[in-house]
Structure P
């Protein structure tokens, strides 16, 4: 009788052990699957950017930027490049150069310095009123169209509808400016 009781308890303990072993293996499998999913998603998250007053949502991820972010950055760079006067602070140029691609840095610096010298020599002030932005997220090119106001002294001498093209480079999560030039009407 004691032997049957002992064998019954032993079988009950072995059954519980087998159940706990099975549950442990299932949980181990779940942990492995979750770990693999976590490793796969590392570096794939999108970062939502809110640097300035945005008119539309923007994001960047490991390899791309959103159309909204490219549009907003083009609007921002257009103010840095085109809202200038003889008294504009040199920090405006420094900010452009800080966010420029290294291979374009010297070309942008010479472009900005020659424009600054022209403005100071002729007492010219310009400001830009953007009307529309067309972007291509694959090539990282954006065309911004608007009215360029040119003033000499305190008198406005010319207002013209112009389009500027911004070229970007996307590296390590940073959108860098590579060029900002006027698009001639015959080059569109």
Structure Q
């Protein structure tokens, strides 16, 4: 048994997957400042982290990738541009093994790729399910914090079912849409 990894990289292709750009557009439209952001799926482009470090809003991004090569590109990025590393950190690992006690309080969490990567391989070593992952991040959100989903994901039906159930249980509040993003808020 070995760790479930993404043995590829995701380069920026806005025609196929615009969620990171739409997220940045949402941040700009809200003029979100000083936020603690958790970002699921950094991509080899690291767009969210780089732009957040450069835009002057003071947001801090903690990303996670299961791609060894995406993590290696992050390491090269912060060696070459150390100013980016101040507000952008990337964990390597299976997000379904994320230990919530190690996470800070969050203002925003993106679950753009929820449902895309879980398999029986994850279950073999006791990893969380998609619902458990969503609940663990929801618990880290401050009252009124944002949980965002990508409606263009090939697994959005699974993510939407989880979001719908959390809304029905009163754990999430619907907060509309922005471009391809479904916006939800933690009550409070």
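Every read-out reported here was derived from the displayed coordinates using simple, explicitly stated rules and does not represent laboratory data. Note that the coordinates shown come from a computational prediction; the quantities given were computed from them, not determined experimentally. Cβ atoms are built from the backbone, for glycine too; each structure is taken alone.
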Origin of the derived value -10000 (helix-only ellipticity at 222 nm (-39500 (n - 2.57) for each DSSP H run of 4 or more, over all residues; to 500); candidates P, Q): Q
query: For FRET efficiency 1/(1 + (r/R0)^6) of positions 41 and 129 (r between Cβ atoms, R0 = 35 Å, to 0.05), which of the structures P, Q scores highest?
result: Q
task: Compute FRET efficiency 1/(1 + (r/R0)^6) of positions 25 and 113 (r between Cβ atoms, R0 = 41 Å, to 0.05) for each of P, Q and report the one that scores greatest.
output: Q
- prompt: If we compute relative contact order in percent (Cα under 8 Å, 6 or more apart) for structures P, Q, which one ends up with the highest value?
  reply: Q
message: When distance in nm of label points 7 Å out along Cα→Cβ at positions 81 and 169 is computed for each of P, Q, which one produces 3.9?
response: Q
message: Can you rank P, Q by FRET efficiency 1/(1 + (r/R0)^6) of positions 17 and 105 (r between Cβ atoms, R0 = 25 Å, to 0.05) and just name the one with the largest value?
response: Q
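Tell me which structure, out of P, Q, gives 1.46 once Rg/Rh (Cα atoms, Kirkwood Rh) is calculated.
It was calculated from structure P.
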Entry that produces 3.1 once distance in nm of label points 7 Å out along Cα→Cβ at positions 153 and 177 is calculated, selected from P, Q: P
